[in-house]
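S.K.: Below: a set of structures, written as structure tokens.
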Structure I
Amino acid sequence: MYTNARIPQRIALAAALALASMAPRLVFGAADDAMAPADKDLAALYWQGHDALRKSDWSAALQRFAELERRMRTKDAQNADAAIYWEAYALTQAKRGTEAKAAVERLHHEFPASRWSKDADALLRKAEPALAQPNAPDDEALAEIAVEGLLNAPPERALPLLKKVLDGRHSSKIKKRALFVLSQLDDDAALATIVEVAKTNNDPALREEAVRMLGVSGEARAIERLRELYASAADAHEKRAIVQAWLTADRKDLILAAARTEPDANVRREAIQALGALDAAAELQQLFDTTHDEANQREIVQALGVAGNVQALVKIAGNASTEAIRIEAIRALGVSGDRGGNVALVDLYPKATTPALRDAVLQGLLIAGDTDAMLKLYRQAKTAEEKQALLRIITMTNSGAALDVIESELKD
């Protein structure tokens, strides 16, 4: 469920900008009160999806939000409409209008009372007025029903029909449904068909979906095919899709190997973020200890925050060789969502030897939404400069405690 326990991200963003001109890590939609899910794993995917949007990496964003939807169906089904909306947003930005329209129609059909409905319609109108026309053609709807009906058919009857769909002139949506049905068939020929689509299909979106379906199956033979695809892939985008499939299959070992040995920086970053989403704290710490590239270290620290490894972050915050990495670790303590991380931030504040380090502590506390900790530091502040900086942050929380402090300061 979406929670109001944390400070709205729009306020946190404003604070970060005021403190250090830090680039926002989230992209906001039309709904002003949009929040990350309370569940830690779901929130990790939500943040990664918005980070990809900020970087204009529409494909990566779509992967994150599609995976977020899949997991929310199990953990938080009533709020899965938010994930569908962000899928539609990523699709419109990628100029994949037909798929965006299908996502919006799915949102309306499955969540008729969704608060995201108006925003989703506005997305389509802004992207292209023609896309907002309601309802798919009848034959498209019939084709979708027919494909899904093959779930109950014997593999020897279903497979030829599904191949025909994949080779025919059906929409991308119908072909993706065909891939899903293939992934549910306990048949070597069905698996081989999915692998063939992943290798040779002319549609990049369909190739990517085939890779995802291999990860969804989670079977050892499917994972082995993914290993082979990764080894032969020359395109970084394809490798990143395979890393996401390994994330879906919960294969920390394969993702860690990619993070260690992959020469492409974007693929390494994808692997590191995936380890964070899997709470692979031990693997991330091993990776940090053997990595000397500062860009990689920053990504690992951010992933440790998502994984909630407070102990490793405190160690890095105190011992990292550069101030930039120490600052990243301090901010990540706020992202960790762990009460121990907030306590560590309070302990780090008096030890901070530079204004940048102190600002990082305040950013971490603001991201964590710990108003009580900020008030504690405010009361302990020894200089006017410290009190001013802390008061500025406290007032951004818009909490009752913040208003009490403001009232106190304004008294004669």
Structure II
Amino acid sequence: MKGFRSFWKMLRNNLGLKLISVLIAVVIWYVVIDVNDPVETTTYNVRITVVNDSYIANGKQSYRIDDAYKTVTVYVKGNRSELKDISNDDITVNADLTQIVSLDSDPVMVPLSATIPGVSATNITLSRTAIPITIEQIASKEFAVTVDTGDSMPGKDYEVGSVTPDPEQIVVNGPESIINVIDSVIARIDVTGMTQDGTREATLVLIDKNGDEISQETIEDDLTFDGGVPDVTVTVDLWKKLSGVGLNVNYSGTPEEGYHVEEINTTPETISVVGDEAVITNLINNGSEISIPAEMISVEGATQNVTAEVQLADVLPSNLRVAKNAPETVTVTIAVLSDDSKDLEVDVDDIVIENLASDLTVSYDQSNVTVVVTGSGTAFESLSGSDVDASIDLNGLTAGNYTVPLSLKLPNGVTSEKVEITVHLKEKAK
């Protein structure tokens, strides 16, 4: 008993100081704990899971969520040691369609709820508590599948000839607002380096009426396909390229009396085409020449040159087309001259160049220039292009492209029309 009294007496001595010491010790303990394992808030971007969608989705109606509302920011409060073990996969954010307050509102709002194993709901906050959904009638539409190779190119001297997608038709189902803006369904493939026929796996792309791609997220979340999402493949038939194909121009009719067809020229002189193996072989065996039929060009009653633009697609046989990046039209010029006129071809290398600046060089677009001359007599009949003295005066011209007159010296009794030629002046390499 005496010992207890001694202890009690000692405890009461400086009791206030002792209580303060205990309080300080407790505060220090909490501070140490807080510094070593502080309370923090971590942010997560989580995709929303729709549950009980059968509450709305049925054979006639469906719902749609805009892409901007398919994810939500989740704020989780807790000690650092607890937060470091939490990942996006641990967080579930549900939009329960059975919790819709009213189906008559526009838009219809769906409440959100979040759960994390081991974390109290009071420590979980969402950037929004509900998301809007649009309830729509379901629509279906069938689309033909078209093929797009993008910027990919087969191997050298090959082009994509024909492509056949499988399947060729696809039925897309979904909310009316999406189905009604789909313009086309594309199977996108890569043909880089192909040198033989083959099959390529395709990526299915939906294009809206503005020419923009519909997001993959929208396709996965809001659309379905009859028979499930199809694995689209494309059969690719390659065509071989052939360059230097000539043009055999035919024409109908006859010029006015006293006039005749002097010559026929085409621009370009030859074309490049692509076609399947059989048609290319046949073209080569027939002299690599394409004929332009007479009914496309008439010189009936002509007293001057006749020019015609011919679409090559209109004259090429089946399974043959113009090569990529090659001209799709050809200009046909039929020279019609009076019986006492004729064309002379003057070699540009024979043209005398006058007053060219010493620091410039000159070049031409053509190897010959056509000069139409009129006359009579022996001198006219025997006159050829090599007999014509031609010159150009480049006085005062600097680097650039110019069309300049061609000066001609002709025998007495022979005249010519005005002739111009395009020259390219460049500075000499230093």
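Values in this text are rule-based calculations from the coordinates and carry no lab data. Remember, it's a predicted structure, so these values are computed and weren't measured experimentally. Cβ atoms are built from the backbone, for glycine too; each structure is taken alone.
S.K.: From I, II, which structure was helix-only ellipticity at 222 nm (-39500 (n - 2.57) for each DSSP H run of 4 or more, over all residues; to 500) = -4000 calculated on?
M.R.: Working: I: -23000; II: -4000.
For helix-only ellipticity at 222 nm (-39500 (n - 2.57) for each DSSP H run of 4 or more, over all residues; to 500), the value -4000 is produced by structure II.
S.K.: Upon calculation of Cα extents along the principal axes in Å from the atomic coordinates, which of the structures I, II produces 160, 64, 43?
M.R.: Attributed to the structure labelled II.
S.K.: As an exercise: volume of the Cα convex hull per residue in Å³, for residues 84-123 alone, calculated from one structure in I, II, equals 94. Which structure is it? If you can, show how the numbers build up before the last one.
M.R.: Working: I: 48; II: 94.
Going through each structure in turn, the value belongs to II.
S.K.: Then there is this: One of I, II was used to compute FRET efficiency 1/(1 + (r/R0)^6) of positions 52 and 236 (r between Cβ atoms, R0 = 41 Å, to 0.05), and the answer was 0.35. Which one was it?
M.R.: II
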